[in-house]
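K.L.:
Structures follow.
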Structure 1
C-alpha cells in the first residue's frame, strides 16, 4: 500500500464534487480517461496491442464511449493464460501491489495494481464511506473471511501498516464458533467502531449471536456488507441488532469500489468516474431492468489494465434518477458469488473462502488444479471436484486431505477428477447441505 498523498486527497475532493454532476458531464470524464487508457494499453501492454492489431484497430478508433464495444470482452482465463503479457512494460512489478482472487469459478488469478490506481481506489472507497458518515481517520472494523495467515499472505506489510494508519481493525472469520462470536462482541464493545463492514455471512452470524445474547450496546453509525448476495431477511436482522442503516457495497478483489447504496437505498450507485460498467447478454447491451453480465473497464490501473473485463457477475441496470440527486447511474441488484459455509465436524462454521487460500495453505495456487468445487453432503463427508491441468503426485493428494482434516475434522474426503464443473453467473464453489447448529 502507498502512504496517503496529496494526489489521493485531491481525487477524494474531485469525486465528492463530481458525484453531483449530470450523467452527461460524468460521461465526458469517462471518455477522457478511456482515451488515455486505451492509448497506453496499445503502446505498452502486449496483450492489448495484439488484440488491437488482430481487429485492425488503433487507439484513435475509440473516439466515444460507444466505440468501446469495438473491443472484445476479456475474461479471467484470457488474462491468466496471457500473463505476463498483460503487464505494462513501463512498470516494474517490484513497485506494484500484487493481489490474488479465486474468482467465482474457483480458478486462481493474479493481478497487479499501480500507485495511481491504489490512490483512486482509496479515494473512491472514502467517497462511498462519506455517504454513511465515515471520514478519514474514523475507526472501522472490517470482517474478512480469510484466515489469519491467509490475510497476511494476501497483503504486504505496507498494506497491513496502512490499515493501522487508517484505524481499520481487521477481524478474521474464516472459522466461526460461539467462542469466536463472543470474542468479536468484546472487541466491538472495546473498539467502538464508527462503521462495521465485511462479508455478509459473518456479519449476519455476529448479529444472530448478539440478538441471542441480548447484547444491544454495540452501535456503529452504519454497517456495510459486501462479497456475497444480501437477502432481505439478513438486512432486517442486521439493522435491528445494530440499530443503524445497512449499506450494500459491490466490488471485487481486482477492481474495487464498483457500486454502493446511498441513503435512499433504491439501488447501488456506480462509481462511474472511475469505472465504465456495461451490462451484456448475448453480445448486446441490455435495457434497464434486464439482467446482463457485468463487463467493467477500470479507468485507473495502468500497470495491468482491465478493459471490457467480464467479472462473471450479473447485474441489473436501472435508468431512474436517484432521489439523492447524485448523477451517478444506478443498478438495481448484483447477483454474484454464493459461497456456502462449511460445517466442521465439531460444529464450527468455516468460510468457503478458506478453500481459496493460496498454497501452501490450500487449493488456489496448486499448479495441477485448474478448477475446483467443494460439496458437503453431510457433516462426515466432503466431496472435492477437481479439473486438473496436470497429474498430481501421491503426496499432493495426501497433503490436500491432511489440510482438510486439520481444519474441518476427521471427515471422509472424496477427491473426484472431472472433465468440467458447470459454471453460471451464480456459480457456487462451496456447497453445503448441512444445516448449521451454532445457535440451536
Structure 2
C-alpha cells in the first residue's frame, strides 16, 4: 500500500494534500514541503483517565525550584515549575545556550541532577564553553544526542530534575522519514518531550531557532504544546540582553529579565534603569526626553531621542528604532493637527536609546515632546520625565502605575514630572514636582515654553 504524503507549511504548520505555491494559512510563498502522512490510527479504544468533577479534584501548591538566576526566576514567575516544558527562542549568537548552561550549572550546584543534551556541539565543545563560564556543576551531565528515543532513555536512566535540549531543530524521531527540523519532526519530538516531562516529573528547557522575521521556526503548534515560551532579545552590537515571556501558564507574561553579556557569560542587571541611563547627558539637548515605562511590575527609565529635519526628497521619511512606527506616524499627525506643527515636509526619526523596545501608551507624551523639541530646536529640562497617553483629540490621558514610575524617577535624581492632570492630582511624591497637563498644546508650553 502506498504511503500517503501531506504537504506542511514550514512557517505555520498548515496541512494540504497537494502542493501550493502560497500557504493559505500564513500567505508565505514556497513554504510547503512534502512529508509522510501520519500512520493510520488503531480503531481500538485504549483505556484512559475518567472524567472528574472539578470540585472533587485534590489540588496541591505548585512546586518550584530556583534556577539560581534571579532574572530568569522573575520571568518564569518565581522559579522553575516541576514537570514544566519551557521553550526559549532567540537570534543566533544572542546567548541562549550560555544562559541555559549557566542555569544548569547553578541548579546542579543546589544538589539537583541536570542533563544538558546538545545536538549542535560535542561534549568537548560544551566543556570548553563551560570553562569560560566557570560552570563546573557537581551534578551536571553532558551528552551529544540527536535521536529522541535515545535521549528519552538517557532521561529515564539518569532521572534528572532538569533537562536542557539544545536545540529542538536538531533532534529527530527515526520513525519519521522527514529531515530533522521539519514540521513533522519538530512537532513529534516536542510532543514526546512534553509527555515525558508530565510522566516523569522532570522540567525540560527546549532551545528553538527563530526565522528571519524573528518568530520561532517550526509550526505554531510548538508554542501551544509547551507551558512557557521565552524570547531572548537584544542587539548584536549591544552588551545587554532582555528575556521576555510571551506565554506562561504559571506566571505573568509582562515580566522581563535584563542581562549584560560579559567575557565570562551573562551577568544579571539588578537596576535596569541605571543601566539604560548610564550615558544620559545631563546637559540640555533638543530632541531628548526621558520616560518611565513599566515592564510587568518593574519600572524602567528610558531615553527617547527624536530628530526632525527638512525632507530632501518629495516624500518625507518616518523611521523608528525601538518604538512602533505607526505610533510615531499617529503622534506626528496629532502634533500637526492639534499643536500646529507643520511636519508634513519634514523627515522624522525616533529612537529608544539602548535598543529597548517600547510599546505601551504611556510613552506617547515623551515621543511627541521629543519630536516637538527637535522641530523647535528647544531642549526639554534634563531633570524632567514625562508620562501620558496622547489621544487623537490632543488630550493627555491617564496611565496606570503612576506611583511606581515616579518613584523610580526620584531614585535616579529626576526632580520634575509632566503627567496627565488626572494622575497628577492623586500623587504627592517627596522630592518630585509634578505638573498636570490636559492637552498636547499645554504640555508643549510647559516643557518647551512655546
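Since every read-out is calculated from the coordinates, none of them should be taken as a lab result. The shown structure was predicted, so the numbers you read here are calculated from the model rather than taken from an experiment. Cβ atoms are built from the backbone, for glycine too; each structure is taken alone.
K.L.:
Output the label of whichever structure in 1, 2 has the greatest value of percent of Cα pairs over 19 Å apart, for residues 58-201 alone.
P.N.:
If we compare percent of Cα pairs over 19 Å apart, for residues 58-201 alone over 1, 2, the biggest value is for 1.
K.L.:
Of structures 1, 2, which gives 17 when relative contact order in percent (Cα under 8 Å, 6 or more apart) is computed from the coordinates?
P.N.:
Working: 1: 17; 2: 12.
That value comes from structure 1.
K.L.:
Right, next: For FRET efficiency 1/(1 + (r/R0)^6) of positions 82 and 298 (r between Cβ atoms, R0 = 25 Å, to 0.05), which structure out of 1, 2 has the highest calculated value? Write down the numbers at each step before the final one.
P.N.:
Numbers: 1: 0.90; 2: 0.45.
Comparing 1, 2 by FRET efficiency 1/(1 + (r/R0)^6) of positions 82 and 298 (r between Cβ atoms, R0 = 25 Å, to 0.05), the maximum is at 1.
K.L.:
A value of 6.9 was computed for distance in nm of label points 7 Å out along Cα→Cβ at positions 66 and 410; which of 1, 2 is the source structure?
P.N.:
Of the options listed, only 1 reproduces it.
K.L.:
Please state which of the structures 1, 2 yields 4, 18, 23, 21, 18, 12, 4, 0, 0 when P(r) over Cα pairs in 10 Å bins from 0, in percent is computed from it.
P.N.:
For P(r) over Cα pairs in 10 Å bins from 0, in percent, the value 4, 18, 23, 21, 18, 12, 4, 0, 0 is produced by structure 2.
K.L.:
Name the one structure among 1, 2 that helix-only ellipticity at 222 nm (-39500 (n - 2.57) for each DSSP H run of 4 or more, over all residues; to 500) of -10000 was derived from. Please list the in-between numbers first.
P.N.:
Details: 1: -10000; 2: -8000.
Comparing all candidates, it corresponds to 1.
K.L.:
If you don't mind, there's one more thing I want to ask. To which of 1, 2 does the computed value 1.12 (Rg/Rh (Cα atoms, Kirkwood Rh), for residues 50-113 alone) belong?
P.N.:
It must be structure 2, since only it matches.
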